[in-house]
Structure P
Amino acid sequence: MTFGLTGTMVTGDYIMNASYVSPGKDEIKHSYKHAIHTMVSNADGPKGLQPVPKVEAIRGVTEGLLLNLRNDM
């Protein structure tokens, strides 16, 4: 009966593990974390974040993870 009156925030956590081996050097390993927050019903999201369509959120997470890896390389 309260569905729609109260809301919930669900967070999907994403982890990307990457490793790189350069000839003659030790393996370099990195781990990166990101998240997508989904509001169900009448819930407020985290302060400072703007709502975006699901496809854009997934694209943003993927891009963010890959850019962090590129910056570390």
Structure Q
Amino acid sequence: MSYTHLTISERVKIETYLELDYPIRKIAKLLNRQPFTISREIKRHASSTADEAQVCYHQNKSNCGAKYVRQK
């Protein structure tokens, strides 16, 4: 399964469209994304700005994946 993460510009656009009271489906169509993706992003970062959401994304991304195990 292949997917692309939301970019900072997409997060800024989502923030702007929400301020203009655009519905989720219209935002999704404008960004060429699924409505569920937009909805999930709004729920995850409801009280954050686009910049704060991007920082949170990078922090979460750095915590995932395999960790280095030191050999004895």
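Every read-out reported here was derived from the displayed coordinates using simple, explicitly stated rules and does not represent laboratory data. This is a predicted model, so every value here is computed, not measured. Cβ atoms are built from the backbone, for glycine too; each structure is taken alone.
Annotations
- Comparing distance in nm of label points 7 Å out along Cα→Cβ at positions 24 and 56 across structures P, Q, the highest figure comes from P.
- If mean count of other Cβ atoms within 10 Å over residues 48-55 is computed and equals 8.0, the structure in P, Q: P
- Computing helix-only ellipticity at 222 nm (-39500 (n - 2.57) for each DSSP H run of 4 or more, over all residues; to 500) across structures P, Q gives -18500 for structure Q.
- Here the criterion is mean count of other Cβ atoms within 10 Å over residues 8-15, and among P, Q the highest value is seen for Q.
- For 0.70 (FRET efficiency 1/(1 + (r/R0)^6) of positions 16 and 40 (r between Cβ atoms, R0 = 30 Å, to 0.05), calculated) the corresponding structure among P, Q: P
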